[in-house]
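Right after this note come the structures.
We did not get these values from a lab; they are worked out from the coordinates using the rules stated. Every value quoted in this text rests on a predicted model; they were computed, and no experiment measured them. Cβ atoms are built from the backbone, for glycine too; each structure is taken alone.
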Structure 1
Amino acid sequence: MVRVHHLNNSRSQRILWLLEEIGAPYEVVRYERDPKTMLAPKELRRVHPLGKSPVIEDDGKTFAETGLIVEYLVDRYGPALAPAHNSDLYWQYKYWLHYAEGSLMPPLLLKLIVDRLGLLGYPARPFVKSQIKLHLNYLENELSGKPWFLGAQLSAADVMLSFPLEAARDRAGLDHTRPKLMDFLARIHARPAYRRALDAGGAYRYAT
């Protein structure tokens, strides 16, 4: 059984949702952020030296990094959530898996830091805002004429993209002016597997 080391209000919520979509059995070990620093507790360092979440344990192996975890779980338990290796969509799928953390998350994290700096962060705000706008416009356009990022069927790429888009709606200006992205989030949040993942993981601010 897969063991998920899950931090509240974090990327690890995607892993719970993915496991629910796959239907693979799992157990959750919950961790709570420090209410003052919003950092993960030190107990997570006993699982992985960086003390970050998600981390999973399965079959005697430990995996960190959301993208790697998603690839591992899909390859082992849920191949239906990825295109076949000889499919025209396969490399597009791999692109979205890496894009979510490699390109989309950095400007969102920068905004979080800049906002916390107050006046000290003011000079960087126009750049950060322009980068977030660039990405959101790109993603809105990518959903033209299709419900999911690979087309007609949900894939693990959509799971990977869910968290940064939820974060963008929460703190980076994603709203009704980009209706395709808002509809994407609404359909995700209505999925039974997503709702079950919320029950398993506990309070999650980005689903409201």
Structure 2
Amino acid sequence: MENVAAITFDVGGTLIEPWPSVGHAYAEVAARHGVHAAPEEITHRFVEAWRQRGEFEYTKAGWAILVDATFAGLTTILPSQSFFDELYYDFGTPKPWRIFDDVLPTITALREQGTRLAVISNWDDRLCPLLETLELAREFEVILVSAEVGHTKPAPEIFQAAAEALRLPSSEILHVGDSENEDHHGAQAAGFQSRWLCRDSAEPIGHSIPSLMDLL
């Protein structure tokens, strides 16, 4: 990292994660509506639906399609016709989320060093209120959400919007995220410096870090 004036962070999988899992959160709501499945199975189904999603719109309608795909075959009445609204609301609250242990110590240290901090996230209009209630929003000078910008990572436009908002050249901004394509390659293509966050990797890959603490 050379001449880094600001660091931009992805959110999901980088700053926060569903806890104990997506499946646990989904199963709890589904069970209240008579749909019973093991959290592990639902997580597996969600991961598969996410993998096959294609171009994803970070909208309520987009999430409804994804949740329907996750529960396909588990219920005759699709979630979009029953409990999806409740699920969508829950994920806009702190309840199903956990802040990774390395986040707050890293952010505190970076701010003490004088590094400017921002967020670039593929998310919907629930993100800013969620970060507020998690008491994370105040840590960032700029929060850019794909649904509000009109572009999703890895599109260069969302990274360029961050550079403009920070009033910095792209080369002086480091982006950190857990997606190789959306975050790492997207940032590099936009002229940013980049670190790919691989918390579960046994061996480091070029330009990857196993923890946000490695930014210090």
Structure 3
Amino acid sequence: MIKLKEISKSYKVGPTTVRAVESVDLTIERGDMVSIVGHSGSGKTTLLSLMGGLTKPSTGRVLVDGTNIWTLSDREQSQLRNRRIGFAFQFSSLIPTLNAIDNVRLPATFSGALVNHGRATDLLELVGLKDRIHSLPGMLSGGEQRRVALARTLMNNPEIILADEPTGDLDEETEADILDIFRSINDKGVTIVIVTHSRAVASQAKKVLRMNKGHLEVNGD
């Protein structure tokens, strides 16, 4: 479903070239649940960003179902990300003036699709917040905000979810609840790639990869 071919990403920081990702080949099959682990600065978040088309590689190709996403127009790339890929980040980034259900409905609004109020409600029920649909983000705990963000990620029925530290800074109980949701989504055939520092999160994946100084290693611990 996702294939990276000889992907590299370098940044210029003053006179220095930082090689965040170097010559990575990787195939993520449909229905996989993969975790990417590694120390801070190892390149794992950059790799995830490259997979989702948020960052353009310096060299190499990123293919989604055989299509090189960097041959698409800006509009086509935006449509692919909005309709087929769901992004889940450590920080919820909810719109503070919108209540929970309206935050969840945003991706459908951006895609031009008919906004399905019932689906948004069902997703908030899935993440355990059906009774908070009218609450503004400021009325929710950090864990509840993360759950709303996860429901928003699922609004457009993405085939792929790319998650960057989705349980970071959460208590163990909330982390376990979020992992249960990811497993149930994956069981329905959604492909999931999770960047994490958490051994508990990494252990849930079918495949564990490790980034080390920009290089990819299989079967990370």
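Sorting 1, 2, 3 by mean count of other Cβ atoms within 10 Å over residues 14-21 from high to low puts 1 first, with the largest value. When Rg and Dmax of the Cα atoms in Å, for residues 6-93 alone is computed across structures 1, 2, 3, the figure 14.6, 49 traces back to 1. Calculated for structures 1, 2, 3, mean count of other Cβ atoms within 10 Å over residues 38-45 is largest in 3. Here Cα extents along the principal axes in Å, for residues 30-149 alone has been calculated and equals 47, 37, 28, so which of 1, 2, 3 was it run on? The read-out comes from structure 3. Calculated for structures 1, 2, 3, mean count of other Cβ atoms within 10 Å over residues 70-77 is largest in 1.
Supply the structure label, taken from 1, 2, 3, corresponding to distance in nm of label points 7 Å out along Cα→Cβ at positions 78 and 174 with the calculated value 4.4. It traces back to 2.
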